[in-house]
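Next come the structures, one after another.
The numbers here are math on the coordinates, done by the rules we state, and not lab data. All of these numbers come straight from a predicted model, not from anything done at the bench. Cβ atoms are built from the backbone, for glycine too; each structure is taken alone.
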Structure 1
Amino acid sequence: MAYKNFILVCGGTGCESCRSEEIYKNLMMEAEIQGLKEEVQVVRTGCFGFCEKGPIVKVLPQESFYVEVKPEDAREIIAEQVVKGREVKRLLYDKGDGAAAAAAAAAAEGKADLRSYQKQYRIVLRNCGVIDPENIDEYIAREGYEALEKALFEMKSADVIAELKASGLRGRGGAGFPTGMKWEFTRAAPGTVKYVICNADEGDPGAYMDRATIEGDPHSVIEAMAICGYTVGATKGYVYIRAEYPLAIERLRIAIRQAEEYGLLGKDILGSGVDFDLEIRLGAGAFVCGEETALMRSLEGNRGMPVPKPPFPATSGLWKKPTVINNVETFANVPMVILRGSKWFTSIGTEKSPGTKVFALTGKINNSGLVEVPMGTTLREIIFDIGGGIRNNRKFKGVQTGGPSGGIIVEKDLDAPISYESLTALGSMMGSGGMIVMDEDDCVVDVSKFYMEFCVDESCGKCAPCRIGTNQMHSILDRMTKGSGEPSDLAKLEKIGQAMTKASLCMLGGSAANPTLSTIRHFREEYEEHIRDHKCRAGSCKTLLRFSIIPEKCIGCGLCAKRCPVQCIAGEKKVAHVIDQAKCIKCGECQKSCKFGAVVKS
């Protein structure tokens, strides 16, 4: 059937939470009501990446890019765009001629030139926001499974490994280990039973790259795992994904079933004589199961706890059999490397870190969402060009990369290029791709306490450095935020953090101190203010806050007293009011309500 118009509706988790499913159904209904069912195809896609302005609706062939769409807008989109050929300008991102849509379309093809899609290059996210993730035919139409066919019929397993090694593709889960080398170790390991595992257990606060990739393009991961199975000699694969990702799980199940029906999984794939089965296993949401040995223990039915290495999974992994473990983003790169070649891949990014990296850009940023950029792109470009700068024109303070395992990067280092080596040199790490931007209203002590509390909750408790160290560091940080810090606390934090880094069994404990140690290095004076002056300059630590009224500015209108939930403000009409500090709960309603700037926070 030849459709005249295609309407793409973002079906990612973020947009679905904002009623994109209703938008999809209403567009279908309106097309039918207006007799356009044979002319309009409405497609539910994966994430477009521009999460800040979702739900997103894109209309082809006009390339109209609509943002913050509501279910009730469906009628107008069909009536104006489809019937009359006129864009609904109030819904356009740029409110003008739809130029943002062209940039969005170009970004999907690896070239972009405008705002949020500026400087992006999509390899991993190449199909997200472009195809229906529940329709295998749409994936196939965009070179899907051609890489698998090429590997099976035109390449020996050694050729696949050579191509991967030449590409320089490194693991995108955080460690950055060369992918080709990992596959080679497993291929060379003795034994006839081997396994392939996709680690989809991302658990960093603010990170959702892998979830969005599976939701928008599950077949790219399936194809890569089948290629891996052929290459290393494995006939069984597992996708270990946390149960908190119901949409990703459902789309992955559909995709696996479709691949089996098309002969792309299972026995004798495409008549090649190669067998490869794929199974989904659900994790209970334990952060430590992102560590490969803990993940494998969980897959085996045991409690997810890390074990010492060596032996490494490549030679003794799942059920003590040779095992390849890569994360979602790493696998999603593989088909394109095989299809287009290592020279193409190394032409993108840097010499030691080729290709692209997907980041979940969140925090105090104007354009939050998924960003895929060539390695070597600077942090400044990501935050200010792609991300649109700091929200509400506040001052940039720092960006946390690598989640609870990374560190803070400050303004003087914003021009550093993104790569594994450069971020490590700055005291942080690539991690899986979380990138949380902070402004002047964020307290580094409170942020460090948050990450340490996360690590306390997620520690499996197996090794003493992590089990005891995270608790001790959290206790010290908690005292600081409550005004009970001691002069010796900074030295204690540094000593405990260094011991955890050296002695912990896995990287959960080995990196848990990074946010604290990096913020002490860059913002030592703020820690000292918490200890010495019992002051939080950002105003985030409520116990240290103090709201007061400037008598010269107060006209005695009484509005602050009316808004105060605990009645701690007193004063006669037209006379300066006073706050009872003993009763004040630091809610800030008085400051919000004052029209004369008489209430100040210190």
Structure 2
Amino acid sequence: MKAVQKLHSRRLWLAVAGAVGTGLLAPTIALADPVHTPVTDEMLLNASRESSNWLMAGRDYAGTRYSPLAKINTRNVKRLVPAYSFSFGVQDAQNTTPIVVDGVMYVTSSHAKIFAIDAATGKQLWAFSHPLPENIGKLMCCDVGNRGAAVYGDKVYFATPDSHVIALDRATGAKVWDVVVGDYTKAQTMTVAPLVVKGKVVVGMSGAEYPTRLWIDALDSETGAQVWRRYTIPGPGEPGFDTWGDTDPEIWKYGGGSTWITGSYDPQLDTLYWSTGNPNPDWDGAGRKGDNLYTNSTLALNPDNGEIKFHYQYTPWDVWDFDGVNETILANINGRKVWLHGDRNGFLYNIDRTDGSFVWAKEISKVNWATGFTPEGRPIIDESKVPTYEHKAMNVCPASEGGKWWNPMSYHPVAKTVVVPSREICVDILAGKSDRVEGKYNLGIAEADWIKGHGQLVAFDATTGEKTWTVQAPSPFTSGVLTTGGGLVFAGTPEGEFKAFDIKTGEELWSFQTGSGIVGSPIAYTVDGTQYVAIPSGWGGWTGWATWGGKGGSPHLKDNRKGGTLFVFKLFDVK
């Protein structure tokens, strides 16, 4: 888009600021011939090369969360100051990653809200709020958060906790279509940021802490009609069905396998990579003896029809709630096409993305549930770490919180460095029986005593898997990670500190107190030549009340301050 078109576009956007309503009150003022760039397939395919925008949750189809922008760098990052802040008007977990297109930011918040704002000034252009059922919080394990939106053509897409996928007009915020893809009363809920691939809006489901059978959906971007659905738990007669044992003939109907983290896409291989979560019950494996496909796996899918090309499973027969749903970052390393995946089971994986073959796995944090891997990449289990009804497994490392929890890591393709937000924490655990009732927790846990640990930010040489540096902290790094062409790593803490580190050494170079814990993800972008870094702040989710606020954790986090604010930074002008 030419500079004059961008300027014209931004002025038209500003002209409608405040002129739209919410999901309950539709916009009443329309733009006359609005000028804005439709987001095309070509733009998405080349997102990694276009440094000014942040076009999807992971920034590019590879999911790197790497920005090549370098005006903010290791030499001047101490001059970083707030450009503006933007209040979401709601509290709880602000898990989102903002996206930016030609000077306009689209950012979701907790409680099913989305905003369009001028990315240089913070001026609101429009807001949309989807009304939620009053009881929705009881049907979600970890807060009514949302992880971001997607843009395509002249629309912006986002998912809601009660399993709506909504398309809005980018210029006005007017609703274009609204489809329901799940039954939230059965805990089929959504927190995922959509991914648009070849004109299809791909989304995944939350809810594996409840008895559910979950899936990945692809919707037509123009109409919202379902193009395909891929269940992650095979039914009778399907490949993998026999991996659920024969103790409970109906387990497949309730086996979990959530898909709530956004996937990646390789256009050369025309393959969509999407990871899956834990089986249900989470800790009780007595009724599902077997590998429990396709839980705790990354599925390589045909994006046209959802067919599974191949898979890799991180934790077969998961009885530790390791929930392998985390992102896959696509990289070309040592002449090989691979994906990188940091798992809650404690390992960072390098997997060949052409066929799913195992390359290596390295410990992110202390691991003792597995003692190594077979040549094929299957973990070798320490049976003493398997909880049963009679055996309390002691000092199991890591606990279900990781390793690497859901908060996304980042890959710097120039430095060949992957930076992982992590936590070093172990647990004593006893499995328990539970009643299977749709819409109610079915965890399969009798006792769990967490052992005091610490947080850490860990950098790995992606070519070898060796650790290059570790930053230790009293609490886990609960934000996503951003790496940049300026040699920087940005990450946030539960205490509200947004920090910048040197990617070569891990040295802390800058910090800003946001006032609430950070569980969202930072981005970088430019408007009119000025570089900005943005971070959502707002404490909530599982980490807000469980492990780190309980026995052996970090008691100061138990009553951590809530928040709901986007902070945007730029360099202080010394002229």
(message) Quick check: -10000 is what I get for helix-only ellipticity at 222 nm (-39500 (n - 2.57) for each DSSP H run of 4 or more, over all residues; to 500), calculated from one of 1, 2. Which structure matches?
(response) 1
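Given a value of 26.5, 90 for Rg and Dmax of the Cα atoms in Å, point me to the structure among 1, 2 it was derived from.
Working: 1: 26.5, 90; 2: 22.1, 73.
Clearly, the read-out refers to 1.
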(message) Once relative contact order in percent (Cα under 8 Å, 6 or more apart) is calculated for all of 1, 2, which comes out largest?
(response) 2
(request) Taking distance in nm of label points 7 Å out along Cα→Cβ at positions 276 and 300 as the quantity of interest, name the structure among 1, 2 where it is greatest. (result) 1
(request) Taking 0.70 as the value of FRET efficiency 1/(1 + (r/R0)^6) of positions 44 and 532 (r between Cβ atoms, R0 = 25 Å, to 0.05) derived from one of the structures shown (1, 2), identify that structure. (result) 2
